[in-house]
Structure 1
Amino acid sequence: MLNEGAYENIRREITRCDCPFEKAILSTCCACSLARKHHVAEREAVSCSAAPAHETCRKLHDLLREKALFALKLPHHQEKLPHAKEMKIQCGGLMGMALMVGQPDIERPFVRDVRALVEQAIANSGAIETLPYSEIVKSIAAFEGRHRHQ
C-alpha cells in the first residue's frame with residue numbers, strides 16, 4: 001500500500017503542470033485538448049501539455065474561486081475546498097462560461113474543450129479578468145453534482 005506522502009511526491013513528479021480543472025475532467029463534465037491523463041497508484045491524475053495554457057487556466061480557476069466565495073457561503077479563501085464545492089467551481093464555472101459564449105450542450109451539460117472555451121471567452125471579453133463573473137457565478141451556485149444512491 002502506497003502512503004499518501006509517497007503518492008503526492010510521485011504525482012507531483014508526473015504531473016508538473018497539474019490541471020486546475022482535473023476534477024471536472026475526471027468526472028466527465030468536460031474534456032480538454034491539452035489534458036493528459038496519468039495513472040498513479042490506481043488513481044488518475046490530469047496534467048496540461050502546454051505551460052502557457054496551464055497558467056491561464058490556473059488564473060481562471062483562482063478567479064472563479066475568488067468570485068464565488070459568497071455564492072458558496074465561504075467566509076474567506078481556503079487553500080483546499082471540500083470536493084462538492086470544488087466541483088461547483090470547476091463544472092459550474094465552465095458551464096457558465098459555455099453559456100456566456102453561446103456553447104451550451106442542451107442534451108447533457110458538457111464542455112468539449114476547455115482550452116477552446118477559455119480562448120473564446122478571453123477573445124469575447126478582452127482579458128480573463130474582465131469575464132462577466134457575476135453571470136458565471138450564477139452557474140456555479142446552480143451546479144449540482146451527482147447525487148449519492150442510497
Structure 2
Amino acid sequence: MKPIKYEQAIRRLTRDCSRCERCEYEVRRKMAQWGLPDNEQENAIRYLQREGFLDEKRFCSAFVHDKSKYNRWGAYKIRYELQKKQISESLIREALSKIDPATNRQQLKQLLAAKRKTVQGKSEYEIQQKLIRFAAGKGFAREDIEAAIEQISF
C-alpha cells in the first residue's frame with residue numbers, strides 16, 4: 001500500500017470515525033498501515049480527540065452495549081476484546097457496570113435454551129458439558145452458566 005498524506009489521512013479518519021465508534025488503537029493501526037509517520041499519527045489522534053471524532057469512553061460504552069445486546073457476549077469476552085484494543089481497565093469496568101445482571105442472565109438462559117435444541121450427546125452430562133463450553137466461549141461466568149442450565153429442562 002502506498003503511503004498517504006496527512007490531510008488525506010485526516011479526511012479518511014474523520015469520515016470513518018463519524019460512521020461508527022473507533023478506539024485509538026484501531027485508528028493507530030490504520031494509520032500505520034497507511035505509512036503515516038509517528039509524529040503525524042500523534043497530531044491526527046489529538047485532532048480527532050479535540051474535534052470529538054475519537055472518544056475512548058464513548059467507544060467503550062458503545063462496544064459493551066452492542067456486544068452484549070446483539071452478539072450476546074458475556075462480560076469476560078467483552079473485557080478480553082477491549083483489553084486487546086488497549087482500553088484502560090477503569091473504562092472497561094465503568095462500561096461493564098452498565099450491563100444489567102438480570103437481563104444478562106435472561107439472555108444467557110435464552111441462548112442456552114436455543115442451543116440445547118441443536119446439541120446432541122450420549123448422556124445428559126455430555127449435553128450439559130457442551131452447553132457449558134458454548135456459554136464459556138461466549139464469555140459468561142461459570143456460576144451464571146450453571147444457574148441457567150439448571151433452569152433449562154432436559
Structure 3
Amino acid sequence: MLDHAWIAARIPHQGSMCLLDAVSDWSASAICCRAISHTDPANPLRAEGRLGAANGIEYAAQAMAVHGALLAQASDAPRQGYLTSVRGVQLYVARLDDLPGELTVHAERQSGDGNNILYQFSLQHAGRCLLEGRAAVVLDAAALKEAKP
C-alpha cells in the first residue's frame with residue numbers, strides 16, 4: 001500500500017513535514033494523493049495559528065516528488081528535485097486548515113526531459129478546487145551549476 005510510511009521513505013520530507021497520507025492513483029503522467037495534515041494544529045507550515053492556501057503548493061510539490069519516486073527504476077539512486085518556479089497559480093480560498101476531512105492533491109506531468117519537468121497541479125476538497133497552477137521542477141540542480149560558463 002502506498003501510505004504515509006511508504007511516501008516518507010521516498011521523499012526528503014520527514015516527520016511532520018511529510019504532508020501526504022496516501023497515493024490514491026497514479027500513472028506515467030499523473031498522480032493523485034490524499035492528505036489530512038492540513039487539519040493538524042501542529043502542521044509545520046502554519047503561521048499565526050492558520051494554514052494559508054498558498055501552502056497547498058508544498059502539498060503539490062510533495063506529490064510531484066512521490067510521482068518521481070514511482071517512476072524511478074528500483075536500481076536508480078534517489079534524485080532530489082527542486083521546485084524552481086510556479087506559474088499561473090490561482091487561490092480560490094484563503095486557508096486550508098478550516099476544511100474538515102481530506103484534501104485531494106493532483107499533479108500531471110505536462111512536459112519534460114531527464115532533468116526538467118513541468119507539472120500542472122491542483123488541490124481539491126469535497127470536489128471543490130482550492131488552488132491550481134503549474135510548477136517547474138529541476139531534478140539535478142548540481143548539473144545546472146556545472147553547466148554555467
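If helix-only ellipticity at 222 nm (-39500 (n - 2.57) for each DSSP H run of 4 or more, over all residues; to 500) is calculated from each of 1, 2, 3, which structure is the one that comes out at -22500? This figure was derived from 2. The value 21, 15, 11 for semi-axes √(5λ) of the Cα gyration tensor in Å, for residues 57-136 alone was derived from one model only; which of 1, 2, 3 is it? Computing semi-axes √(5λ) of the Cα gyration tensor in Å, for residues 57-136 alone on every structure in 1, 2, 3 gives 21, 15, 11 only for 1.
Quick note: the coordinates plus some simple rules give every number you see, no bench work behind them. All figures in this text were calculated on a predicted structure; none of them were measured in a lab.
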